[in-house]
1. Quick check on the output: 3.2 is distance in nm of label points 7 Å out along Cα→Cβ at positions 199 and 343, derived from one of P, Q. Which one produced it?
2. FRET efficiency 1/(1 + (r/R0)^6) of positions 375 and 423 (r between Cβ atoms, R0 = 35 Å, to 0.05) computed as 0.70: which structure among P, Q?
3. Kindly point out which one of P, Q the value 35 was derived from, the read-out being relative contact order in percent (Cα under 8 Å, 6 or more apart).
4. From P, Q, which structure was mean count of other Cβ atoms within 10 Å over residues 31-38 = 17.1 calculated on?
5. One of P, Q was used to compute P(r) over Cα pairs in 20 Å bins from 0, in percent, and the answer was 28, 60, 12, 0. Which one was it?
6. When distance in nm of label points 7 Å out along Cα→Cβ at positions 135 and 191 is calculated for each of the structures P, Q, which structure yields the highest value?
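Read-outs: derived from the displayed coordinates by stated rules, not from any lab. Everything numeric in this text was worked out from a predicted model, so none of it was measured. Cβ atoms are built from the backbone, for glycine too; each structure is taken alone.
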Structure P
Amino acid sequence: MTPTDTHIRRRLGPWTATLLIVASMIGTGVFTTTGLLLADIGSPQAVLACWLVGGLLALSGALSYAELATALPHNGGEFLFLSRIYHPAVGFVAGVVSLIVGFSAPVAASAIALSLYLDRVFPGMPTLPISIVIVLGLSAIHAWRVTAGGRFQVLITSCKVLLMVGLIFVGWWRGDPSRLWTGTGDTFAAVLSPEFAVGLVLVSFAYTGWNASIYIAGELANPRRNIPLSLAAGTAIVTLLYLGLNAAFLMAAPAERLTGVVEIGHVAAAGLFGSDGARALSAVIAVGLISTISAYIMSGPRVYEAMGATYPSLQFLTGRGAHSTRGPIAAIALQALLAIAMALTASFEALLTYVGFTLSIFAALTVAGVIILRIREPQLERPFRVSGYPITPVVFVTLMLWMIWNSIGLAPGVAVAGGGTLLLGGALYVWFGRDSATAA
């Protein structure tokens, strides 16, 4: 048991955990990425293939994470796993990356996207400040009471999924299926191209969140059952929704009108319903983005709380107030401040690619850890074992390395930003690592 788990009661059930994953995944990326993919890859078929490969990649990663999370069922995510498997320094850097890249940056990107879609609904209003107020309000909800945050997550995510299903149905009903078979270039060649690998980096941002329930493992009832169940179910649900929704987008308007467009949901809705329909869909997407922001705020601070329980200099991050029913107040506040700072200073596109690239590095390290731990600690109790071992983790790591390598060649600026974040994490470890760490 980790230090931070001793005062936390297991209050959250499988439904909340599954919906947390769905809410974490469905958000900014799916409503902004397909137009960029069309510009880079070429054909609608290759774009859908990219979404399918991304979903299979997320599912294989989720199954691999489930083995680690059920063997080590405590709050902390990659911080806990990598500290145990490699070295506390690697886990610490992963925790810093989670704070900056894994949660604060996606909250910032979602807040920017929320402001763009709110501007479609309420033109002329100061939508970015409104989005920032929403971030602060959701942070307060999750800091106030764990179960209140969980109930809010169930309610808003259920509404979002129902709205997405409705959009998929209407898009398939009113769209033109022949548009799926238009476009330029050979689909098979496109799938094997470096551009497809970089496209997977963008898609991986849209699938970010498939591992969300591992961050609240210490608060899940019956984690050995509910962690793999929520990971597999949540990822499968989102993959099907993504394929259906993106096919609907591609059928809604000609490829040339969608190519390079960030706000593809608005353009697709205009093709299906006209300007009034596009405005209504922007409102729907805004609701979905609020759900995504809420999910990130619920998950991320548990990582920083685990770091605070390990390193005395960061102990302030463990504060939940006088009652264990509170969320980690200081950790939630720190994440909110970082997210707001990024939302005010960075562009949406920069955040999107930065998150996808940097998180791919640690996802690959974590899944590789499944193999390392099997070899090094064969006696460790594993309530869940990843199916298809070792093929499942090997395929995941190989594809991640392919994405990372091609991103370095085609998007060196992203690689520099990601590398800078790793160096920052290492420098902070040198400073705080003087504490007598108790991790791993």
Structure Q
Amino acid sequence: MEILSPGQKIRKIRKELKINQKEITGGEITRELISIIENDKSTLTPTVAHIIADNINRICKERNIDFNLDTEYLLEDINAQTNKIASRYIDFLCNNEDNISKDFTKDIEEIELFLIKYDVPEKKMIIYEKIGDILKKQKVFNRSYIYYIKAFENHNRLFNDIRLFNLLQKLGGICIYLGKDKEALDFNNLALVYNNTIPEDLRYKVLYNNTLAYMHLNEHDKSLLEIEHIENTFKTLTKENILELNVLKVNCLRYKKFYSDALNVNKSMLSTLSNDDTESIILITANILDIYTVLKDMSNIKIYIDKLIYIISNYSKAKESYPCPNAYNQLGISTKLIGNIELSIECYKKSIQLAKSQRNRRVLLKSLDQLLTILIEENNLEEINTFKNEVLELISLNIIDPSITPVLKLMKFYSDIGSQENLSSLLNFILECKKD
């Protein structure tokens, strides 16, 4: 990709066609003017561009050179060319954003180099946001976050503009995925400050993400206040909106230890669901199992373990199902409580595999930590070594960070049992990954 000023184009064409400056004047302009234009010390006017193009075309015809120069091409300056190329990049990203199996690495590198070299302020935000969208669809959430940040840094003073609100909403959402809950609140609240008239569906997404962030931060009263605000403010909440708000409300009640209220709301929701709404049934059944597990109600724990396993086992879309990784995590906790260690380990492994596939970092970290705890308690060295290899793969894929608790716990275990070989291999692998 070569971007040239009008003067640079003239010089390049002359050199390639072996035409001197005097020949392209045609006696109508001076050679000195050509020289000034070629050195970018004077702007090329349409009149002069027309004269130069006509003379070059005439010379090519006389010399039987197959070449034709267009005046418009000569007049197109660097800004026009860079904007045209930037538009092509935007079109490319838009046309391919649903191709989640495509490797965009080289395309993104090319676009990045272009944006570093040329300033296209009107299009930078759009390009970076589109890259962020693609990476989010590919579940590469950490890189998606980086490009959304770049888009925000290049928002070009779009205050009180729906485009900025939409970007801030995406940033808040991606922060939730990455466990950056305080940062999510910052972006969400910034969006609400800068935008007064925005579509209700976008405002709902921001406020809903606030309730999620508060819940993850264990600020359950604030989360409940946000839910109440949404319920009282929004005129047209969908059935899905009402369900997800009630699920959040139930989780807050559970963590505030209002177990009876949480159970009643869960069972009420479950009774209203249609039989084909398997995703919601899995989610709510797992929440009920969680409450019975906290209460150590062994009879109901066994009933709901069987129910949940049956539902998931007969669900053809379990691998892609958002609630399934957490449901398996809950099964791991509950089956351990009733003493079925073998089944607990199996459930944690399934949770890890699904969370890994979906890049569900929150559930992945929980399940890794809880599985390792069981394996250490059982002193199952063979399984622990297999666990270590799984962790190393997750680190190499940038799905988890080497500093997470399960990795540190694994190091301590190898140190405690004097397994220098395993400890060294773990540390060396992490150091090699850091170099990359």
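1. P
2. Of the structures listed, the value fits P.
3. P
4. Q
5. Value 28, 60, 12, 0 for P(r) over Cα pairs in 20 Å bins from 0, in percent corresponds to P out of P, Q.
6. Structure P comes out on top.
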